[in-house]
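Peer 1: Got some structures for you, see below.
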Structure I
Amino acid sequence: MKRSDKTYISRDPRLITIRLGGLLHEQEHRLLAQWAAMCAQRVLDLNEKDHRGEGGVRQIIQAAFKWADSDISVNEARKAAYLAIAAAKETGGAIKEVPRAAGHAAATSHMADHALAVAAYSVRAVMASVFDGEKETARLAERQYQIAILPDEIRKLVLAGGRRRNKKFVNLFD
């Protein structure tokens, strides 16, 4: 079995596009990317306050929106996602979760289940921006926002995917 075969076996087929043998239609995939970009965009200001207005993270999120609107190719969105890795390394402290969220938003163009990571990193970013006694309230508020903006067409898919990956993301999806 090839390495790529193992990767696809462990992934939920509902988050793999039809052209790759899964069940996900292109329109749903683009909705996931748009939702992921909205989640990352919401926490963008946390990064800009601590990172002196770095425009790169904003551009990475814009790449996710552009792919969702069919304005750029998957390869162009993936290039933006790779930039997020460098941005996260350059960003100190817990606020590095913002470029991580942005990168996964752009990477959603390549693999739809990256959208779930955006939700988790966005929650982590919000939790990192508040005092210890406020973390649970912040987590719940961010998750409530994420669920509220979910398009009906992908709501069940995202919620089921979040529950499935809850252990990986340390119960952020509870």
Structure II
Amino acid sequence: MLNRFRGNLDTWDPAFLGGLAAAFNVITIDYSGIGLSTGKCESDVLSMAKDVKAVTEALKLSKFIIVGWSLGGIVMQTIITKYPELISLAILIETIPRGKNTGVPEKKFWDRALQSVNDLDDGIVLFFEPTSESSKNAAKLSFGRIAQRTDDLDTHVSKECWYNQKKQLKIFVKINIIH
């Protein structure tokens, strides 16, 4: 499970992970320098992909299903390109393709996505459908489940690392941001 922009181990909804864990062995990781991971925060997706490869080698995984959420989806696409023999199935969540992107996300999305800290209201815009009451309620439930975990928490993404991720993300979305 490859995480999103500014994400760490604690930003996954435990109900989502629990549902997957009922049928699969689930491994979530922090990239180098994020959360409690050691090392320097990487500033490019190739280095992040190498982090994932190192984890899979350490765990002796020869083939696996990979899930990439947002920035994790970009990292995942790099892994598929560099190490296709490792992947049995790939699942993209709220991400963009590598290369030139012609879609234009709403300005309110980017106004919130490029902030260093996000609250529930931001999360509704970023990860749910803000015009749907049921989606907003799902966001509240998800954020509530995530907040229930209070022990052994990962550290927030540092300002330096967040800035590096932001620069990397802009490389892939620049076409979308500039109208």
Structure III
Amino acid sequence: MRVWLTPESARQITDHAQAESPHECCGILVGRGGDVLEVIAVENISPTPQTAFVMSSVGLARALTGLERRGFELVGFYHSHPKTPPIPSGRDMAESHYPDAAQLIIGLKEESPTLAAWRVRPGEVERLDLFIQSARPPESAGEPLTLSGFQRVMMLVGGLTAAALVILTALYLLPPPPILK
């Protein structure tokens, strides 16, 4: 899975994180597939907001209501780490209840905010490819390139043909041998 944000959506998320700092902010990512088409901030009601987030159930319900009717789905969630890098904490892993949703974390430890996307499943954390750009990346972006057997054979034939042409050209360009008398 890959996650795509426009620069405007990324800016909206980082602005939210910076405005709430030193508390963690949180919200949801809405769209289709891994394409984030809308960012919705949700109130953090954690009793310890400096180190944790708990989304307001009212805010979460309001944000999720009507997604299907509008042609959207839940892509994932976002939250900030005001004093640490954007890596899932033990608490993030223990409290992740949506194993198929992306978890976008905004780290504010460095001078400029850093974003990273993750998939958190019980006992497993996987980094997702995150694209922040105006144009939607192709479906295969971030996935390893796989070639069919035919494509591999054709690449081999093309490479051998090129090598043979280089050898023949080199032989052709050699000066003629001296004539002995």
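Peer 1: Rank structures I, II, III by distance in nm of label points 7 Å out along Cα→Cβ at positions 36 and 60 and report only the one at the top, that is, the highest.
Peer 2: Comparing I, II, III, the top value of distance in nm of label points 7 Å out along Cα→Cβ at positions 36 and 60 belongs to II.
Peer 1: Given that P(r) over Cα pairs in 5 Å bins from 0, in percent, derived from a single structure, equals 1, 8, 13, 16, 15, 10, 6, 4, 4, 4, 4, 4, 3, 2, 2, 1, 1, 1, 0, 0, 0, which label among I, II, III identifies that structure?
Peer 2: III
Peer 1: Going by distance in nm of label points 7 Å out along Cα→Cβ at positions 84 and 108, which of structures I, II, III comes out largest?
Peer 2: II
Peer 1: Determine which structure produced the value -14500 for helix-only ellipticity at 222 nm (-39500 (n - 2.57) for each DSSP H run of 4 or more, over all residues; to 500), calculated from the coordinates; the candidates are I, II, III.
Peer 2: II
Quick note: the coordinates plus some simple rules give every number you see, no bench work behind them. Computed from a predicted model, the values in this text were never measured in an experiment. Cβ atoms are built from the backbone, for glycine too; each structure is taken alone.
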